[in-house]
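Q: The following blocks contain the structures, represented as structure tokens.
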Structure I
Amino acid sequence: MNQATRAPTRGARLRRTRRLLGSASLGLSRELWLVEIGIFLNMLGYGAVLPFEIIYLHNGRGFSLGVAGLIIGVVTGAAIVVAPLAGPLIDRFGARPLTAGAGIALAAGYTGLAFAHVPAEAFASAVLAGVGNGAMNPSQSALMATLSSSDLRHRATAVSRVAGNAGIGIGGALGGLIAAYGLSGFVVLFLANAVTYVLFVGVLLAVVRKVARPEPIQAGYRLVLRDRPFIRLAAVHVAVIAVGWGVFTWLVPPFARNDVGVSTRLIGLILLANAATVTLAQIPVARLAEGRRRVVMIALAAALLVVASSLVLLAQVGAAFAVLVAASVMVAVGECLYTTVLTPLVVDLAPEGLRGRYLASMGFAWWIGLTIAPTFGAMLLSVSPTATFAAAAALAAGAGISSLRLERRLPDAARRTPRPARVRA
């Protein structure tokens, strides 16, 4: 075979290789992939400490169970306060410095918790961690939106979800091994979590470019509150988070253990089924969403939560473990449908100069949803499991119906997930 014949063959192979790489990268930039790796590291550290926070404070440091729970509650409380405050700062200074600042606050907070010997030290550290959590959610979402084009934003969101779930799952498994060493193991876990935040900040400062910011809009949250479609979407968000994340994270495990007799080991497998399903399904679901109506995806997610809540009730009849695994998988698929469209839709609704405030408002709604389930749901669960999960199903159904009614108020350009122009694979 002569040289002229070989050249087209090599060219064809090169083109095929480029297409394969483009498909594997989902069209996302190298810069964005490095941020996704940083998210994985963050969640790896957070997943390692999450199951052991109260255990560490109570068993390791000797704080009473009530004080330990209150310290961890401060983390959530501070996040609720800070989330809306982060919005104007994102609009004024940009997502990159705010995300880096949130990472530094989280690193400082968890380092402080690692060395907290008295409750006052732990409370101060918890405030720092809560400030970081409250700012991280909206600033990281704004950063992802800045680094991705509108036609690839849903894919970037999907990859971040996979990175987060994989990190939490692997981190939880590693954390259990390290926590077995007692107090010294707990200290290592908290310090390792702090290190992951520092590494993430390093990635942001080293590889993420500075992006020109639009001029902030002075009216601020007044314009956000006047945006009726967005406020309705935020209300839907509270309901979906309360059921899909709150109920199935905090209420299903005690129900499984105390009401239907599922062992602690099997409860861990139920939670693993959820994380594994999200990890496997998120990117295929993101591709499925392309070209389809966003409110339909939200309504389908809500419908799956309705079915899952109803399945939990059937666990009282028999085959509890299998039924709860099925419910957990349904919730995971619903999460994939929902998260694929939510943040890109919020970004499309937000004027550029108010993007930080819109995302911060949605972050505030997230924390409110997470607060509702353990606060009110736990009290209702102690009275009637049937009423608890029936209420969860009704709340999810209301969210689905409300989302469908929302579509006619949305701008035409925001109604569908765009098909990527760069990568068709």
Structure II
Amino acid sequence: MELLSLLHAWIEKLSLPSLLTVGMLLLAGFYAGRGIRFMRLPSIIGFMIVGVLAGPSLLNILGSRSLEGLSFITEIALGFVALSIGLELKIGTLKEQGAGIILIILLESLAAFFAVSAGVYLVTKDIVLALLFGAIAPASAPAGTVAVIDEYKARGSLTRALYAVVGFDDGFGIVIFGFASAFARSMLNVENGGPAATVSALIAKPFLEIGLSVGIGSVIAFVFCLPLQRISSQRDVFVLTFAFVLIATGICVRLRLSVILTNLILGIVAVNTQPEKVIRKIRTEITQALPLLFVLFFILAGAHLRLSLLPSLGCVGIVYILARSGGLLGGSWLGALLGRAEKKIRTYLGLGILSQAGVAIGLALVVGNRFSEFGARGSAIGSTIITTVAASCIVFELVGPILTKFALKKAGEIQLNTESRSPR
């Protein structure tokens, strides 16, 4: 520990410019990604290893202040990931998948919520804490799933189902979180001698946040699509796409709305209203931008993973990991079974949606901020949730991409040439 402290002090004295730091880490992430593929693992594991090494847990090249200053990169990457998912969700394609995809989204999210809530309550006997842990459980990390799909050029019905599920389950997860956190606040208010919230107050805010995200995404999509049909230059399409993703993401950050849901709606509206040749241009440009964003995103994600939190997982953390995994796997299987989805979707889809990171940590921070007003009780709840969720995300972020690749390979949807060729 003393040696690590001395190393941190030496690195701090160097005071490397931010651009130099980012450039060096980008280069290190690139080669780490290539190296990790020789082990038949997704490149993003290599990117995250570089992030962990560079983060506060080890070398502290990316300290807390640097991570805060670079947070806009994470927001931009999530915006592009959500847009790329939305562009895959054509109404006709979703109709082909039938009611099964809706049942999968509903049941895997609800199963994760109820499984985690029940598990945490059995351990802690604290209904407020259990509700809040359950509310965070459905949140997924679509960037990890999309990165694996993109890297291995996966194609097929399972891939299409994964795009739909990781796109929409965050939206539904935000609805669950809105309701559960509202009920939890009402319970704490009653504990403190205050009045219980009315049913209309409990319902209004979550729907308002979702409605605003959908409305803003739709309006931006309409304005975005107006000039596209008259533009032939691929360069101009890229500039326009980048600009509108930044606008949508910036509005969400300012209003504290879901970056993922808003940009997802932007992509869905675009793909369902524009000619295929226009969508092909957008997809081509996004495909060129995503590899760079993925390297940066997962380096930063790795830097946020505090290895020192792992010992603090404890009983609640283990219950959270096991109950969330069981809920997602069981709920997706049941949804696919009731929706009469094909066998490989029933068997493997759950393995592709276990990743959890930024959205979950963001919701945990929301709990920490909003519940601090309830004094020591609220602060203790916030601290427990932030620590446990952050620690469990280390496990989910490392295991999730590996299981996604395993599921796609078993389903026969990974292109053989991408598996056998040398790393790019």
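Just so you know, all these numbers are worked out from the coordinates, no wet-lab data involved. Because the structure is a prediction, the values reported are computed rather than measured. Cβ atoms are built from the backbone, for glycine too; each structure is taken alone.
Q: Comparing Kirkwood radius over Cα pairs in Å, for residues 83-282 alone across structures I, II, which is largest?
A: With respect to Kirkwood radius over Cα pairs in Å, for residues 83-282 alone, the highest-scoring structure among I, II is I.
Q: Kindly point out which one of I, II the value 0.85 was derived from, the read-out being FRET efficiency 1/(1 + (r/R0)^6) of positions 91 and 131 (r between Cβ atoms, R0 = 25 Å, to 0.05).
A: I
Q: For which of I, II does distance in nm of label points 7 Å out along Cα→Cβ at positions 123 and 411, calculated from the coordinates, equal 3.0?
A: The read-out was computed on structure II.
Q: Given a value of 29 for relative contact order in percent (Cα under 8 Å, 6 or more apart), point me to the structure among I, II it was derived from.
A: Source structure for this number: II.
Q: Quick check: 0.50 is what I get for FRET efficiency 1/(1 + (r/R0)^6) of positions 235 and 259 (r between Cβ atoms, R0 = 30 Å, to 0.05), calculated from one of I, II. Which structure matches?
A: This figure was derived from I.
Q: Check the numbers for distance in nm of label points 7 Å out along Cα→Cβ at positions 51 and 187 across I, II and tell me which is largest.
A: If we compare distance in nm of label points 7 Å out along Cα→Cβ at positions 51 and 187 over I, II, the biggest value is for II.
Q: Which structure, out of I, II, was mean count of other Cβ atoms within 10 Å over residues 35-42 derived from, given a value of 14.6?
A: Derived from the structure labelled II.
Q: If we compute Cα Rg over 2.2 N^0.38 Å for structures I, II, which one ends up with the highest value?
A: By Cα Rg over 2.2 N^0.38 Å, the leading structure of I, II is I.
Q: Matching task: 1.3 is the computed value of distance in nm of label points 7 Å out along Cα→Cβ at positions 155 and 347. Pick the structure from I, II.
A: Source structure for this number: I.
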